[in-house]
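A short reminder: the numbers here are calculations on the coordinates, not readings from a lab. Everything numeric in this text was worked out from a predicted model, so none of it was measured. Cβ atoms are built from the backbone, for glycine too; each structure is taken alone.
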Structure I
Amino acid sequence: MWPWGHLAAGYLLYSLWCRANCRSPTALGAVTVAFGTQFPDLVDKPLAWTFAILPSGRTLTHSLLTATLLFGIFRIVTRRYKIRTPLGALAIGYLSHLAMDAVSPLVQGRFEAVSFLLWPVLPLPSSETPNSFSAHFANLGPTPFDLFQLVLAGVAFIVWIADGAPGASKLREW
């Protein structure tokens, strides 16, 4: 999935979660969910495709095992040092990223292609696309899934505006 698709799915889930808890999305929550939606790719893809440290662009931070460990550490640190942070927003962003990376293979019936979710316990799925940014950008096209992501991004933008554009004023200040 492309960054805008991850961001859109994460924000829509965050907005829905806020509404379910009878509150409005906050600037800090919106920025945190946005970071969470991009975090797995910001770690795995450069470490695999640029530095060849990881075997694939979906390994270390795309694993539910790593996610569980990271959330445990975040929770311990934030409680110990009394840091107020929207861990729920981070979890929504991060876990929605993993879920959305699994959607396309699951819809296609390629269940073995989601083994990255339990890496290193399960072996990595094989990939036909070389490990490089340019090879992946070359695959960008008007596929139904890519078009779905654009529509999802449009819907998320409309919802974000309806939510009062949380975080926009902070981003302008920076």
Structure II
Amino acid sequence: MRSARMSYPPLAKLLHWLVAVLVIVLIVLGLLLGSFPEGAVQNTAYDLHKSLGFTLLLLMIARLANRLIAGVPPSEPTIERWQIAASHAVHGLLYLALFAQPIIGLIANSAFGAPLNLFWLIEVPPLIDKNEELADRLFDLHETLGFIIAGLAAVHIAAALYHYFIRKDGVLQRMAPEGWA
């Protein structure tokens, strides 16, 4: 049974799960972008990917602000020091990657010269002048970072499942919605 002191606050949980779902959607959509037929369908998919990526950046800003203001509960007392260090490393890398990824995407999109229309409602002006060579390098970095994020997320999920099913401690329950697990 988890105590309120060991559990993350409700806003932290909400932001965590919104980011988690959004990251999965963005990874899947990113992998599929090249398979859509060129034209309106592919353009719509790219616009959606860019809009969701911008949303991810806003959610990550909210997550960081919430974390700095509300803090985090102490580590689960039953886990070993090396596991706490590994957890902090993975979380730190995920935070860094989830901030860097949409920023790199925004800059790459600007360098490519493509418009950024957020959910077909707001046009965001380019951040830099058109530079296709830079755009190519940044899009390559964006793709590589997407795979790194997928790997980090897989490690994060595997660790949570290990704690839930094998160790049967309260680690996963700390971030679980109320009434779950």
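Which structure, out of I, II, was distance in nm of label points 7 Å out along Cα→Cβ at positions 10 and 146 calculated from, if the result is 3.6?
Clearly, the read-out refers to II.
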Matching -23000 (helix-only ellipticity at 222 nm (-39500 (n - 2.57) for each DSSP H run of 4 or more, over all residues; to 500), computed) against labels I, II points to structure II
Given a value of 32 for percent of Cα pairs over 28 Å apart, point me to the structure among I, II it was derived from. II
Structure responsible for 21.4, with mean count of other Cβ atoms within 10 Å over residues 26-33 calculated and labels I, II on offer: I
For relative contact order in percent (Cα under 8 Å, 6 or more apart), which structure out of I, II has the highest calculated value? I
